[in-house]
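Structures for review follow.
Here, each number is a calculation from the coordinates, and none is a lab measurement. Just so we're clear, the structure is a prediction, and the values are computed from it rather than from any experiment.
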Structure I
């Protein structure tokens with residue numbers, strides 16, 4: 001049974017910048033805001049470099065791919081960096097730049113010599129489906145956790161958004177963002193007052209690697225970059241290729257191209273003081289869930305982030321803190337739902353479905369572990385060792 005794709009009249013030949021693309025542009029905020037806020041608030045990183053790197057990468061990807069091709073923070077690196085910095089202060093901004101540098105070099109090398117394509121060809125379809133399925137449910141679970149901060153706000157925002165999903169006259173994301181800002185203003189009036197008093201000031205890029213130490217490089221490479229590789233391969237190479245090519249068959253992408261893109265944008269991010277980035281499949285699901293159908297969405301979000309970077313970097317932390325966690329949880333939950341729906345066609349054979357479900361369950365905990373275990377389960381099933 002074939003999987004559904006975006007209807008032919010929606011297949012992008014050129015970018016659009018209509019209100020649905022604008023609405024879809026903000027469909028990935030549930031992932032972007034928490035990680036960027038953690039880098040700024042916990043590690044005390046300069047907001048300019050982070051926003052500049054994200055904005056430039058999104059702009060280029062939108063213009064090049066011409067689909068809602070996402071740019072996201074690398075989740076494992078972000079989580080480890082924030083946790084270690086909060087507990088032991090081992091991780092510094094320099095270590096994060098090093099992680100981006102090492103990550104960029106690894107994926108550029110794997111893409112240019114074609115190794116990434118040979119590796120991904122060894123991954124069976126049941127494992128690919130399980131990865132995407134697990135990512136979808138993982139996003140939904142994380143969304144529920146964020147909504148627990150205030151169920152009333154979550155229910156109002158979630159129900160209202162669901163009723164407007166697919167409405168091309170009143171984009172759901174605009175209503176949800178307006179609701180979130182209103183709630184944040186009522187809950188934190190002092191924060192809103194401080195935010196409105198912040199003025200614009202010009203910031204310019206600087207070279208972030210000039211004062212990098214060997215200790216920072218070692219921490220960034222060993223503690224942050226290397227453990228991320230299996231997760232990136234599963235989520236940001238295999239899963240995003242599957243999602244893009246399923247939804248946009250006229251705009252096919254390859255593992256080699258995605259790997260090179262990941263490498264280049266991370267080398268750039270390291271040089272300007274940004275953080276490790278990837279093309280996570282959940283990002284595309286988020287853009288599409290709220291109306292995006294072309295590369296106009298990442299171009300729009302990229303331009304917004306560039307404006308924030310150059311003129312309002314000093315206010316970004318306050319702006320992100322204004323958004324209530326339950327509203328971000330609604331965005332994340334609906335993103336996961338969109339992603340899981342796209343991978344809901346299971347194999348006809350019972351043991352094949354078992355591999356998909358076990359892989360998905362592990363990917364909800366750790367994509368890298370789910371990826372490795374899924375391949376092992378597939379081979380066990382092929383040899384008749386796994387039966388149910």
Structure II
């Protein structure tokens with residue numbers, strides 16, 4: 001049976017799985033219900049092997065093709081979907097909206113998981129390929145720790161994965177379209193934490209105080225000048241402060257302040273430059289103001305990088321699914337994705353799947369568009385069959 005017909009037959013089931021996962025969002029590594037649902041489905045489909053608890057709550061399914069490889073050794077590819085949700089109160093009013101207060105699937109991971117499950121069912125039925133497909137269902141993408149946890153549990157070595165592929169929904173990209181680019185796709189991210197210790201005092205005698213709020217404001221402005229004055233305008237970098245805590249009462253100069261934010265870059269050179277200048281700016285403002293300033297930079301993950309051979313395969317498959325005109329080259333995005341760890345461990349490619357004219361990612365009104373399922377599921381199927389052609 002042609003792929004398009006079989007996927008159409010499976011569509012009601014895939015939509016049902018997706019909406020069930022959407023209604024029961026779970027965060028980080030605490031995706032116990034979702035992991036159980038995924039593992040149960042993979043066993044029902046007849047996967048050769050189903051392993052739970054990899055990377056705490058990750059699930060892996062293994063399907064071996066029935067065709068003989070043309071060379072001495074069959075290939076092994078990994079297809080990865082993420083399962084976790086976000087700590088956002090849903091505002092969609094959908095019949096399958098989140099049943100858990102304060103949690104929702106606002107980034108499409110419900111759709112990612114359902115599409116890969118659909119592909120798993122098809123591939124387990126047909127096995128029309130030579131080699132092995134490793135289906136990777138990952139927890140904790142939103143906190144940037146799930147991929148590392150699975151890799152530390154020897155994901156690649158245990159299952160012999162040689163190439164790895166990822167996919168993500170993209171609002172604004174039409175339904176039925178795919179977006180991809182060679183090289184850097186998503187940014188490296190680093191967490192910033194700055195602690196300022198000034199000197200409290202009376203607002204009427206500011207010269208006897210060191211105002212931690214004023215120092216923090218100077219820092220925010222100065223840090224933005226790093227990007228405008230030190231980074232090549234043709235390069236991309238961003239620094240955003242998400243959280244400021246300072247002061248505790250009225251009519252008292254704030255003695256302490258804390259700033260938290262993130263830094264995003266697309267090349268190792270710019271990443272090191274921005275880190276260096278950030279340290280210098282913090283030290284300089286501390287010296288000028290008399291405040292003690294402690295800077296802590298924590299690396300979250302590197303760049304999501306699309307390797308040449310795998311990207312060409314992904315483009316070819318996407319054009320086969322969607323048509324030549326519906327596969328576009330996208331610009332790099334300064335968002336982060338811990339698929340970066342997987343594409344560092346093995347060559348691979350990361351593709352965007354159109355979600356149409358929907359609310360943006362990480363917004364309370366977002367919903368994965370079920371019309372995208374047939375395209376994303378078909379992409380996974382054809383990617384496995386083409387990459388593992390006899």
Structure III
């Protein structure tokens with residue numbers, strides 16, 4: 001399969017439908033939500049409209065392109081709806097990818113219907129982006145992998161055939177209100193990534209607690225505490241000791257879609273800036289007639305379009321099982337999130353002080369756009385991954401990183 005440079009007619013029609021649903025059905029629910037809290041009516045609506053079923057199909061793997069188009073289209077009209085959908089996918093995809101039949105049967109129908117809220121619990125106070133940076137090192141079995149993975153401190157202490165989880169997770173989206181958590185813990189003395197296991201932990205397990213964190217981003221983020229939380233073989237996702245491979249496969253899938261979220265925000269900010277420049281009169285005419293403004297808008301549009309093309313190319317490559325997905329995904333997330341930050345900031349500058357008023361679209365986007373440059377691997381981590389891919393591919397791969405490990409789908 002060759003990577004497309006444009007969406008086909010069916011994809012464009014679906015994106016238009018998604019934008020209409022977001023504006024007409026989801027945004028009103030999002031507006032009624034409380035910042036920092038899970039908006040369960042919004043999640044339920046995502047289920048009722050079939051969007052979670054499209055994200056988590058019952059008859060096949062999660063498709064990166066579908067995920068990206070969902071996130072980009074929803075973000076253009078409602079970042080809250082986009083984030084609610086994305087978090088359901090992030091917390092549940094490890095179960096789709098590596099869970100047991102019993103785990104899938106118990107939780108997937110609940111998540112897809114919007115009745116259960118999921119969360120992905122990897123980051124810790126001492127293991128944030130350094131955990132995400134493990135991906136390439138773990139794949140290459142480099143000696144340096146152990147030092148980063150050692151930062152993961154949540155312990156799974158063995159008791160016969162079971163374990164007890166003790167420690168803390170931090171900056172977990174949907175915590176502490178989620179119904180189920182995909183949790184990554186150290187299960188043994190094996191060094192680095194090989195000593196980590198993924199567990200499915202329902203929220204009602206004894207010893208599991210948490211607290212919300214007051215963050216700039218308006219979606220719920222919290223910390224989790226594990227006080228000898230019991231888990232057994234039936235809770236293991238994948239294999240004992242195989243948890244980081246589960247985590248990195250999920251992040252590989254979601255990294256381009258973080259870029260798609262960023263593209264959606266950039267498009268929203270650009271749309272607002274264009275409307276303002278056309279309607280606002282200053283210096284004897286509309287702002288759009290000022291060359292400084294029109295050139296700024298042209299730059300914003302060009303960067304946004306370039307970011308969208310990188311995102312779509314990375315998603316198509318992932319779905320086709322092409323080599324080089326780690327480098328492509330990292331490039332897409334890096335460029336799109338940095339672009340969105342630039343476009344939103346430029347749109348605020350074109351609007352002036354009114355864009356900083358509480359409740360203004362750009363004030364909202366200004367708070368939303370900062371976090372994607374950090375989570376699921378910060379900008380610096382993406383550059384590390386890209387560089388590693390370049391070194392592995394050799395000098396001839398400088399314009400299109402390739403990987404020796406393709407992704408069969």
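Brief remarks follow.
- Test item: Rg/Rh (Cα atoms, Kirkwood Rh), for residues 27-66 alone calculated as 1.02, pick one of I, II, III: II
- Structure (I, II, III) behind the derived value -21000 of helix-only ellipticity at 222 nm (-39500 (n - 2.57) for each DSSP H run of 4 or more, over all residues; to 500): I
- Source structure of the calculated read-out (relative contact order in percent (Cα under 8 Å, 6 or more apart), 16) within I, II, III: III.
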